[in-house]
Structure 1
Amino acid sequence: MDRIKEDYHAHLLVDNLPSATKYEVPKTGETFYDLGYKIGWVGEDGKVFLNNHLDIVMLYHEHMPGLYRVVGFEVKPRSVKAVTFDNNK
């Protein structure tokens, strides 16, 4: 929890390219990128959330027909409550 409160980030690499998190400013429409992704966040009530799921968007370029090259990727972290199943049902 301390690391989340200290705004720690994790980093991933694909084809030696760093991950980034995309942010858009609602009022201006400007787009910003932050290297890596936050491992969690703190809600307004002080409750700490762990980003335990990642949506990954691969960005690629078609170099030649049928030949693609990765040019970057975005990570969209999120916190998902764990779900348990009863195997006896």
Structure 2
Amino acid sequence: MREIHIANNGLMLLRGATVVSNSFGVIRVSMKWGFADFTWQIHTAPGTKFFTSKGEKETVEDIAAGDTVTVTGMLTGNGEEPTIVAEFVSEK
């Protein structure tokens, strides 16, 4: 299942995003619908929580290209790619 939700206050939910890369705490993910391709930068912080599909804790280093993730956090910045400061990242 793929979902993108953006609340009025900037709270984001990405569900079913595919990890493109993970480098130095910045995770790039993409989601495709038909011919549309959405790419996001996920910035992590010391307070970001990471979970496996079974709800077990993990770290940013455990997230790899090809993984499917759900991300919640705040939309920030106005760069080339939308940026989310992640509160939670969980693998599916």
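Just so you know, all these numbers are worked out from the coordinates, no wet-lab data involved. Every value quoted in this text rests on a predicted model; they were computed, and no experiment measured them. Cβ atoms are built from the backbone, for glycine too; each structure is taken alone.
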When 1, 2 are compared on Cα Rg over 2.2 N^0.38 Å, the highest value belongs to 1
Rank structures 1, 2 by relative contact order in percent (Cα under 8 Å, 6 or more apart) and report only the one at the top, that is, the highest. 2
Test item: mean count of other Cβ atoms within 10 Å over residues 32-39 calculated as 14.4, pick one of 1, 2: 1
In terms of distance in nm of label points 7 Å out along Cα→Cβ at positions 24 and 80, which of structures 1, 2 is highest? 1
Any idea which of 1, 2 comes out highest on distance in nm of label points 7 Å out along Cα→Cβ at positions 8 and 72? 1
